[in-house]
Structure I
Amino acid sequence: MSRPKDKICFISIDAEHDYGSEHEKTFYGAERMDEVLDIFRREGISATIFVTGEVLERYPSQVRGWAENHEIGCHSYSHTYFDLMHVSGIRKELDSFVHLYKKVLERSPLGFRAPSHVIDNAAIRTASEVGFYYDSSVVPHYPPFKKYRGYFGGAPKTPYYPNEIAYKKAGDMNILELPVTGHFFGIPLAGAWIRRLPPSLYRFLFALHKPQYVSLSFHSWDGFYDDKFTEKLSLILDLLKGHGYQFKRGDEIFNEHISKN
């Protein structure tokens, strides 16, 4: 009898400037993120933290501390949306980040996530050329009643290698895509949704269907702007654990994908 596939939850945090502080950037969420990471410590969960270069530059010691238990990935340098930049600007963002990352953590990053998930063929190719092994920017589905800057139409809902001229289709690029996959109707397991939806709705959804692969993600500032966020997050983690999900970092999923293929 064949063994059923493990149910995987890719768990990640985007560490960046606080929501609504684009002109005068503040980083209170990043400064207090250890309060959220305490939940992971108690649960024995290791996550991927996609940091911007600005966070890495301002809080190198704190990021080194995160790196003791979590993977540190790239979330660009300045969190400028890529659709507002020429490909040369994207390359500069990524090169600057990698240079700083190597200086602070003395190794190269494996994973990348674009600001607000705004990605295209040129940006994914650039990330691959810079040396990233996996990307986690593609939102493969999203609720039809809700617009989102980073949603550009359907894509595979499980890890895949993108097509070089059509990144939302499977192909043979050298960079693995770990899509930010939600549940029914594209309802995400993401910070803003966790803050606004009752945990009972997620209990209902997972009672109906348990996807083989899902993504749970939130921002460094989600816990700062909602004093009940950590409580709701704990309930979601318990729900997923109860349904047999294994929490995985991006590098773990990448390495397991390579070993199986």
Structure II
Amino acid sequence: MNVDFIDIALVSLIFAIVGYYAYLRYREEKHKQEQQLIPMLEAYKERFLREKEEFKEKAQHFKKLMEEVEEEWRRIKANIPNYKWSEEDKKYLKELKGTDFERTFTVMFHILGFKTDEPPIFKDHNIDLIIETNKDKICVDFIDFTQIKKINEKYLQDLEKGRKKYSCKSVWILTNTDVPENIEKLIYKYDMNLFEFNQIVKFFPSYKIVIDYDRNRTKFHNFELLHKETQDEIIRRDYWVKEVEEKLEEAKKKKMKNHAN
């Protein structure tokens, strides 16, 4: 019994010593962390402030690039009369089909200053686009060279219903081919405006202005996205700096309290 009691006492003593040593190590590590906390927080604050300034510079850079692209776009618009149709351009126009033809001239109308909108129902009453000037609305139907023969009395009557439905003053039919005389007479019978291949080449700038527009707008939107991302990074740094400052204040108060004790 005496041997068992001594063994237990020895084991208890060893555990007590180990526990006390662990406690001392814990206090030492905690004290070390408390000593390092303020310098660490100050280092974080300095880093976040530095990064904020770097992102500010990047944001200003992207804003400047956006302004340069906008100036380029103003030069393109001012240069519209010089976008003449070359023979190569005319060949390209004659080969446009379907959505490519529609999209090219939808953008063209936008470039020329028209407000553009699509019918809420796809190709409602054969109408592809509704353009608007300061005073009037115009219903537009795009018909490529593969579809021109589908124009007949029923087709035009449906277009007329669409014109009334959307309160358009007139209907414009755009096609990239030469229109047979019988179809042309039928269109004029319904008092609609026809822009066939020759009229498009005469009254519209070359399709290449659409290519320049797309390239310009793509650059602008890319720079706009990068500018927004850098602005978001600035906001994050502001939040992080505020958070670190609050923790710094708490750490300094705690340190003063410990010194007072």
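No value in this document is a laboratory result; all are computed from the given coordinates. Quick caveat: nothing in here was measured; it's all calculated off a predicted structure.
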Working back from 37.3, 127 (Rg and Dmax of the Cα atoms in Å, computed), options I, II, answer is structure II
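Quick check: -11000 is what I get for helix-only ellipticity at 222 nm (-39500 (n - 2.57) for each DSSP H run of 4 or more, over all residues; to 500), calculated from one of I, II. Which structure matches?
Numbers: I: -11000; II: -25000.
Here the read-out was taken from I.
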